[in-house]
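Following are the structures in question.
Read-outs throughout are calculated quantities, based only on the coordinates presented, and are distinct from any laboratory measurement. Because the structure is predicted, anything quoted here is derived from the model rather than measured. Cβ atoms are built from the backbone, for glycine too; each structure is taken alone.
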Structure I
């Protein structure tokens, strides 16, 4: 992934104007709750620097949150928004395809709108390896990407669009698909984008 590109995106455009911004990630929150993991669950939000998911997870009393993003600017914006509550979160500035994560540490892995930027098979292979390394056996993986009717580009970059079975197929037989959902996201500019969510369990 291109760190300079993303630092430029977040430096030149307010977080509330990036195309994937939502005031609340209702679908993500609902799926996290459906895991039944509870407030002691260790949750990592990949690409979550510009997301409000962390705000809502803190409000719901989840206590072990990690936010990973390639952009220092995005993470800084989130910390400023949270104020003192930011101290309750672990912040990681890293490229998820190269990040050093603890082994079998997380109960829930959440990613909304990162994986579809990985256009090269080797990038996707490293991403899946990171999930296999970092998520506990029996853990939960919640992925959201542009669906087959979604845009072909985002933030000036090509993306990969997925049917649910294609997204699940990227992860392989070690991941059991629990459910998939399609959502129409309305961007801050008023455009509709199709997202598909896949919720899988490890093993």
Structure II
């Protein structure tokens, strides 16, 4: 573990390799699991704001869930997460003609229709950020649906923190990320990472 300001970063964020491989997984991370994606309290308003823009991209089942319980709910651990359909699919999923799953919010963002990218937890995946009061913990989350991403990351030699540069900056800021890169360089000099 290394600490940057009030953020503790697990070493595997530096050592593990990762590049999303949508052709292999088809966006399975948005449709598998037993709860929705973690949502920060200040993101709820953003999710509700983009809802009219993405509404037609959502499935009728997703629309029904949103009408009944809203865009998010508290899971059994008391964490705020996106609402899900049939116990798995995030309500914001949509599919292309090949059956690939996409985030309707990200799709709208890339089309210039909204200024909210998607929940930061989704943008950061496979990193999960834990909030422990005075400090936060940045951990690499291993999940079998991302096996192809680890293979591609190893092939290309891209560590998790480099693959997730943009969302890490979004979450913690450019100065923090610059310090993260400095720490990575020090770890390389000390032969603690390759």
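In this comparison of I, II, the computed figure 42, 39, 29 for Cα extents along the principal axes in Å is attributed to I. Once relative contact order in percent (Cα under 8 Å, 6 or more apart) is evaluated on every structure in I, II, the highest one turns out to be II. Computing distance in nm of label points 7 Å out along Cα→Cβ at positions 136 and 160 across structures I, II gives 1.5 for structure II.
Consider the structures I, II: one of them gives -11000 for helix-only ellipticity at 222 nm (-39500 (n - 2.57) for each DSSP H run of 4 or more, over all residues; to 500) as calculated from the coordinates. Say which. Label of the source structure: II.
Taking mean projected area of the Cα convex hull in nm², for residues 48-127 alone as the measure, the highest value among I, II is held by II.
Calculating distance in nm of label points 7 Å out along Cα→Cβ at positions 64 and 112 for structures I, II picks out II as the one with the greatest value. So mean projected area of the Cα convex hull in nm², for residues 32-79 alone, computed for just one structure, reads 3.1; which one of I, II is that? Corresponding structure: I.
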